[in-house]
1. With Kirkwood radius over Cα pairs in Å derived from the coordinates and found to be 17.2, which of I, II does the value describe?
2. Computing relative contact order in percent (Cα under 8 Å, 6 or more apart) for each of I, II, which one ends up highest?
3. Which of the displayed structures (I, II) returns the greatest value of distance in nm of label points 7 Å out along Cα→Cβ at positions 11 and 59 on calculation?
Structure I
């Protein structure tokens, strides 16, 4: 399967996930900008996938990345970022989203588990409330120390 084939819309993805869940599979969801992929992203995807049977990754669209990260970002356009994320063996599906938070996407996909970086531990995020309302849970992932896209970009500058 080509990486591009793993990129789907939320409307096409929900029935696929629902069938998997009916067969007892656990669906895990995580999200981010994934502007310049690095080993921290790889390790996060592998950790997240370890908590279930299918990993769905939400990738922020370019507009939202600009709002979050500032002018000059993203470095890599959304279609290419989505395809690169889809190329990781741990990732089963990728879905682009444009909302300010992934809560609407989480509601549409209804995963069993969401994964967030450990920096969000103890913060009452909207997506944490959403997954709890849906009867799911949140797992906080270990981060790779010192590895950040912004630091890589600073070194390149």
Structure II
């Protein structure tokens, strides 16, 4: 797949170090680097192990890796159809404003359409105005009335033990 001098391919287990570097770069950009606890071993098993349902795309400008996207299927009970959830989309800063983020997002959208998904959705940090503007220019709707809810770590353990 070639778009605007960007070639896109599916990542493999051999790409684990690169994928982890993108995860760390994204976390740094989002000011959340202290939350990254993933290791190469964890990424290898969770993203590329036998039971993985997550997919990773890598974008290259020539031979240089410049972008990545991570996505997986979810399900809409209202639509009665599966969808795709885009967990991460990241373009390294030196390569932004060249259409690479758009190309990556369009490839994920094509995958959703080819798989007859009812929707493609993702989250964006409320302070990330450039990303919000970018998504809106592509026709995305920002769902202001919805709030992301999360339970992790010790809180998840406590919740799981409740009776």
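1. The structure behind it is II.
2. Working: I: 28; II: 17.
Comparing I, II, the top value of relative contact order in percent (Cα under 8 Å, 6 or more apart) belongs to I.
3. Details: I: 2.1; II: 1.4.
With respect to distance in nm of label points 7 Å out along Cα→Cβ at positions 11 and 59, the highest-scoring structure among I, II is I.
Where a number appears in this text, it was derived from the coordinates with a stated rule and is not lab data. Given the structure is predicted, the values throughout are model-derived calculations rather than measurements. Cβ atoms are built from the backbone, for glycine too; each structure is taken alone.
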